[in-house]
Structure 1
Amino acid sequence: MAKLPDKIKQISVVHSHLINSVVAACQNSKYLDFLEIELKKAEANGWIELIKRIRKILNGSRKTNLLIGLDEEDAAIVLSILVGLQNPKELPKLNQVDKSQFAPESLSKLLIAYKNKDSQAIELLNQMITQMKQSDGDMKMMGKVIEKLSKNDLNIDNIKKEMSEQGKKLVDDLLNLVR
C-alpha cells in the first residue's frame with residue numbers, strides 16, 4: 001500500500017484538503033475541532049458513508065475493509081488517507097494545480113461528457129468544482145474556470161489574471177481543446 005495508482009492520485013488531489021486534514025487530526029488531536037466542522041459540512045452535503053469511514057479512521061481503524069461498499073471516489077479518498085497515514089510523502093499536495101494531475105485532455109473529455117449529460121461526469125465535475133473552489137490560489141481559480149466552461153461561458157480573462165503562469169498555461173491548453 002505504499003504507492004497510489006494514478007486515478008486515485010487524481011481524485012486525491014481534488015480532495016487534498018480533506019485528506020490532509022484527516023491525516024493531521026489523526027496525528028495531532030488539536031486539529032480535531034477544525035476537522036469536525038469540515039466533517040459536518042460534508043455530512044450535510046450527503047457524504048454520509050464517507051464520513052462514517054473517516055470517523056472510524058479517527059478512532060484508530062486502519063483496515064482496508066473500510067473501503068468495502070464505498071463508491072469509487074469515496075474509496076479513493078479513504079485509501080488516500082490510509083496510505084497518507086503510512087507514508088506522508090504520498091499525501092496530495094495542498095492548493096497545487098499540477099498539469100500531470102489535471103491534464104487538459106482529461107478535463108476537456110470530462111467537460112464534453114458533462115455537456116452531453118453523462119451522469120457520472122456531471123457528478124464528478126460538480127464535486128471537483130466544489131472542492132476546488134474551497135481551496136486557495138490556482139486551485140480555486142481553476143475551479144471557477146471549469147465551472148464557467150461547464151456552462152459554455154468562455155469569459156474567463158478576469159479569473160486568469162489571478163493565476164500563476166503555470167495555471168494560466170493550463171487554462172489556455174484546456175481552452176484550446178474545448179473551443
Structure 2
Amino acid sequence: MSNNFSESHFQFRMPNGRIRYIERSLLAVLHDRYDAARVYQENKGVRFELTFEQFVLLVTDSRLNTIRNAMKKNVVDYFFRSRRGYVLSWKDAEAMRSGVMNSQTAAYINRAESRKVGHFIKGDKHSDASKQKISTAKKGTKHSEVTRERMAAAKRGTTRSEETKAKIRAAMLARKAQK
C-alpha cells in the first residue's frame with residue numbers, strides 16, 4: 001500500500017474485524033452530518049451518546065457508495081435534503097422512547113424511512129393523556145358548509161335496518177334517562 005493512499009484515506013475497524021478505508025473528503029462530509037445530527041438531537045432533549053466512530057460504523061458500504069456518487073456529481077447538499085437523503089434516526093419506536101441515542105438505538109436510514117419510525121402500527125393504543133390532547137384540539141372546530149353538504153350527500157339514499165334503528169333508539173333513551 002502506497003504512502004499516498006494512507007494519507008488520503010482513513011481506516012476503521014469493523015466489528016467483524018474487516019478494515020474499512022474511507023476517503024478523507026467523504027469523512028469530512030460524514031463528520032458534518034454527524035455534527036448536524038448531534039446538535040439536532042440534543043436540541044430535542046435527547047441524550048446523545050454516539051461517538052463519531054460508532055456513527056461511521058452505522059453507515060453501510062452501499063450508503064457510503066451512494067454518498068460518494070453524490071459527491072462526484074457535486075449534489076451532496078441536495079441529496080441530503082431530499083427524501084432519499086440519509087439521516088441519523090432511531091432503530092424503532094422503543095428506541096425512540098428510551099430518549100438515549102447510542103449505537104444500539106440509532107440507525108442511519110433515508111429520510112422517508114425515518115418518518116415512519118414511531119408511527120402507530122396495528123395494535124398500538126393512544127394513552128389517556130394523548131386522547132385528552134386530541135379531544136382538546138378538536139373541541140370548537142366546525143365542519144365547513146361544503147364539508148357538511150358532502151357528508152349529507154354521502155348519507156342520502158342509505159337506509160338503516162330495523163335492528164340498527166332499535167339500537168339507536170335504545171342508546172338515545174339511555175342518554176335521556178341519565179339526564
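Points worth noting:
- FRET efficiency 1/(1 + (r/R0)^6) of positions 90 and 146 (r between Cβ atoms, R0 = 25 Å, to 0.05) - highest-scoring structure of 1, 2: 1
- Between structures 1, 2, the calculation of relative contact order in percent (Cα under 8 Å, 6 or more apart) yields its largest number for 1.
- Of the structures 1, 2, the one that -0.40, -0.57 was derived from, the read-out being log10 I(q)/I(0) by the Debye sum over Cα atoms at q = 0.10, 0.12 Å⁻¹: 1
- Parent structure of the calculated result -20500, given that helix-only ellipticity at 222 nm (-39500 (n - 2.57) for each DSSP H run of 4 or more, over all residues; to 500) is the read-out and 1, 2 the choices: 1
- Parent structure of the calculated result 3.0, given that mean projected area of the Cα convex hull in nm², for residues 10-49 alone is the read-out and 1, 2 the choices: 1
- Highest-scoring label, criterion being mean count of other Cβ atoms within 10 Å over residues 26-33, among 1, 2: 2
The numbers here are math on the coordinates, done by the rules we state, and not lab data. As the structure is a prediction and not an experimental result, all values here were calculated from the model. Cβ atoms are built from the backbone, for glycine too; each structure is taken alone.
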